[in-house]
Structure 1
Amino acid sequence: MQSTHNLLLLKAIKKEPVHRTPIWIMRQAGRYLPEYITTKNKAGGFINLIRNPELACEITLQPLQRYNLDAAILFSDILVISDLLGMKLRFEENKGPIFDKTICSQKDLNTMTDVEDVDKLDYVFNTIKLLKNELYGKKPLIGFIGSPWTVATYLIEGNSSKKFSKVMLMVNEDETLMHNILNILTTASIAYLKKQIEAGIDVAMIFDTWGSLLKNELYEKFSLNYVRKIREALAYTNVPIIYYVRQTSEKINILKNLDVDVLGLDSTSDIGVIKKVIGNKYALQGNLDVNILKEEEKIIVKKVDETLKKYNSKTGHIFNLGTGITPDIDPNKVKLLIDILADISPKYNVK
């Protein structure tokens, strides 16, 4: 297995000189690719893909076979951690993740034992090992977890809620139970991510998608407090951590004190403003609006150039979308984006 330390993405994370801006795309292995749909249908659905290491490896590599991307991201889901809690996860077409049993009380929580028994997630670690062999040091591999808060929203609501009424009621009326849930999820997350690192991931990402529900001190108390615990527990590994939260701009005065290597920005955020606030504290990832990929070439060129100009630094930028790529995007537009970035970014990176 070859070393990955000189790869473009890792150099940008460390803010070392790069000849162009690296790029990967959230959900780059997914429903916008016809080969993904074919494989998923043959496998009998999403859950069968993520629990089959050979298929999960194949899916992870599909976008790298099409495009000159600078990283692979493990094909999995933030909610597989529910296997450690004894909660059965299923996915319904056009509905997303479903939990028939939810966490509503301390009694529900008391049934959850052995939350650090990560052998239950062997299919994930076997996928990582297969991928490391296939990538052979030519591309870094990103592993990930959901933040304890974001995962908790699904376990309490039971699905991809639009209202989040149950979880916000718990925040307001049963703070002790909320913290107990988050503590268990933090313990499980640390064990799970440690094992991903042992299996070979080069970068760890924490998706805190629903951190956007929380404002100010509630965000600090129920989300960042637990992200920090994960960071502290993994500091010895030296594996860089990317933290992503929606509505990044609204939270930047809190986030500027977060100890991570990369901050992922959503599309509502101005990368230039955030860069001025954080300086060189950490690298930034993002943050093109996915809908730009529905536009004609000259508009994509303009928006890519605007993003690079706003970032206005020679390194420390990982180009990405501000959200995961959506199923309605033409795969040819992704190639166009990558080609445009490769053409434009050297003038911002090279002296």
Structure 2
Amino acid sequence: MEKEFGYTTGTYAAAAAKAALTVLLGGRPPEEVRLTLPDGTEARIPVSSLEKAPGRVTCEVVKRSVEETDVTDNLKILATVSLREDRRIVITGGAGIGRITRRGLQLPVGEAAINPVPRRMIHDSLRELTHRGVDVVISAPDGEKVAASTYNQRLGIVGGISIIGTTGIMRPKSLESFKETILQQLDFCATNGIREIVITPGNISEEAMIEHFTRRTSRERVVQSGDFLGFTLEQAYKRGLFFVLAGHPGKLAKVLAGNFQTHYTKSPPANEAVIRMLRGRVPEHILCEMSSSPTVEGITEVLLKERRTDLLDEVAERIEEKVREYLKTDLSVPVILFNMDRRLVGSSAAARKWIRGSS
């Protein structure tokens, strides 16, 4: 049976630290580490290698993910431990671990990007072995390269990855770590006085917003929702942020049928919802051509060919209405639609007003 969950970078870092201290204190090198997670369950993490040096031991573990989009899959995480004269456990970041350079995250500026729950997991796992003081250095040799594929830079985390996790467990398709990233970005914006943000499903619409609206859109203002559109909207609204919603109609129009979790396993394509909305608004031959398209991109191209961008504006308007209903608010939510070529193809009335203010 296929494994139903994996472990966060925080779990792997704590396991590496525990294995290293076990050997430093004279224990036998373990093949795997048993670690108690925050919910009381047990994780078993294989040890990849151990290296002894005078006064210290380094353990390496390799992160295994069950989520295909996890950029830290197969990443080596190391912990080097040594004993201190006092009774404190001091946790720092070495090579490949990012540093906090801006306010708004869970840690103060200057700290290694090892989040509070992983720090507590490391601390508690070492306290199982000794009451003596311990220095712990967490590192990831390829961390800086991997971090280039994350949101760390725009959050002000430089030089490497973050050691994250609130439960120690990462489940496939739920992408709890991605939701944590969304919350980090929103908190970062709120703390740093960035009151206007752009919510977008992914890279194409992010690049389109920056290309079309350079003056008002910077990467630190863009929060990618991935498939967690409803979650991102709720959390941004809860923090009092003003947001523009920008994306491809194939993703955003899923809300027309009430689907705010947009993963293909959770919601059907938006074709039917878009065609149902436009039925009676276009001649039958155009409707047939749209109906024969397997994608909303194809429907969009039909409307562009027929010079009916007014209907794409109406799709954007209806998306905005659904978002306001979802959030139970009368506040405007500008909606901007881009096709796969990053061409602006539709906008709601509130978005057109926002666009005029951007020019």
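Match the computed value 9.5 of mean projected area of the Cα convex hull in nm², for residues 108-251 alone to one of the structures 1, 2, and report its label. Matching structure: 1. Calculated for structures 1, 2, Rg/Rh (Cα atoms, Kirkwood Rh) is largest in 2.
Thinking of 1, 2, which structure, once relative contact order in percent (Cα under 8 Å, 6 or more apart) is computed, gives back 22? This figure was derived from 1. Among candidates 1, 2, the computation of Rg/Rh (Cα atoms, Kirkwood Rh), for residues 260-307 alone that gave 1.03 used structure 1. For the read-out helix-only ellipticity at 222 nm (-39500 (n - 2.57) for each DSSP H run of 4 or more, over all residues; to 500), a value of -13000 was computed from one structure; give its label from 1, 2. Derived from 1, not from the others. Here distance in nm of label points 7 Å out along Cα→Cβ at positions 84 and 212 was calculated and came to 2.6; which of the structures 1, 2 was it taken from? Corresponding structure: 1.
Each reported figure results from applying straightforward, stated rules to the coordinates on display, with no laboratory input. Please read all numbers here as calculations on a predicted model, not as lab measurements. Cβ atoms are built from the backbone, for glycine too; each structure is taken alone.
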